[in-house]
Structure 1
Amino acid sequence: MGYVSKRTSDISGEIVAEEAVITVVVRSLGKLFDATAEELTPLKRVTNVVELELRHPDGSSEEIIVTKADFEKVVTPEVLANADSIRGRRNGYRPQGTEQERL
């Protein structure tokens, strides 16, 4: 005997083929749900925006969305060019230094 799993849309409750399921993550609420592309078509996409995460000294964080124009008024291309990547080490960090520095 075997089991058959069926995916359903959390919006409509209808059965959805596995290859048609889109998982939607609502970051600001910490929630996720399943839907189909057709069910999500009424959502209008906003363009020319920048999503920011602000990490405060007390450990809290918040996500905000600003217009690209407002962002570019405050943050220059030079600042972005010199900014650290969110992946890996910070710019210029060497855990042990280079071989030349140790000699």
Structure 2
Amino acid sequence: MANDNISKIEAVVRRIPAGKVATYGQIATLAGLPGNARQVGAVLGNLPDDSGVPWHRVVNSLGRISERGSGTSEGLQRHELLFEGVVFSDSERIDLSVYQWKHKK
């Protein structure tokens, strides 16, 4: 994966404000990589702990936290989102009509 694509993805994710979420596909499109939601997931999954990139604000297109390989980050992601005021439904979904980031171009 090109370092330029990694930088683009990280730059978009850094723009998501606290209390809002974006989908993997939304990030891919804004980074100029439409159709590459999985690439966004791969980049975020490989971030170092001290990156400062708010990866926890990225969710899947259903408004759910996607499982990761380690199985431990889902709880952390949920905790961080709750701390920022994001509400989960009883079925563990985030209402994207309320919490999805409406980015400005």
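Structure values in brief
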read-out: Answer label among 1, 2 for the case where mean count of other Cβ atoms within 10 Å over residues 34-41, calculated from the coordinates, equals 16.8; value: 2
read-out: Highest-scoring label, criterion being FRET efficiency 1/(1 + (r/R0)^6) of positions 10 and 58 (r between Cβ atoms, R0 = 35 Å, to 0.05), among 1, 2; value: 2
read-out: Value 30, calculated as relative contact order in percent (Cα under 8 Å, 6 or more apart), assigned to which of 1, 2; value: 2
read-out: For distance in nm of label points 7 Å out along Cα→Cβ at positions 66 and 82 computed as 2.3, the structure of 1, 2 it came from; value: 2
read-out: helix-only ellipticity at 222 nm (-39500 (n - 2.57) for each DSSP H run of 4 or more, over all residues; to 500) from the coordinates reads -4000; which among 1, 2; value: 1
read-out: Rg/Rh (Cα atoms, Kirkwood Rh) - structure with the largest value, from 1, 2; value: 1
read-out: Distance in nm of label points 7 Å out along Cα→Cβ at positions 2 and 18 - structure with the largest value, from 1, 2; value: 2
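A short reminder: the numbers here are calculations on the coordinates, not readings from a lab. All figures in this text were calculated on a predicted structure; none of them were measured in a lab. Cβ atoms are built from the backbone, for glycine too; each structure is taken alone.
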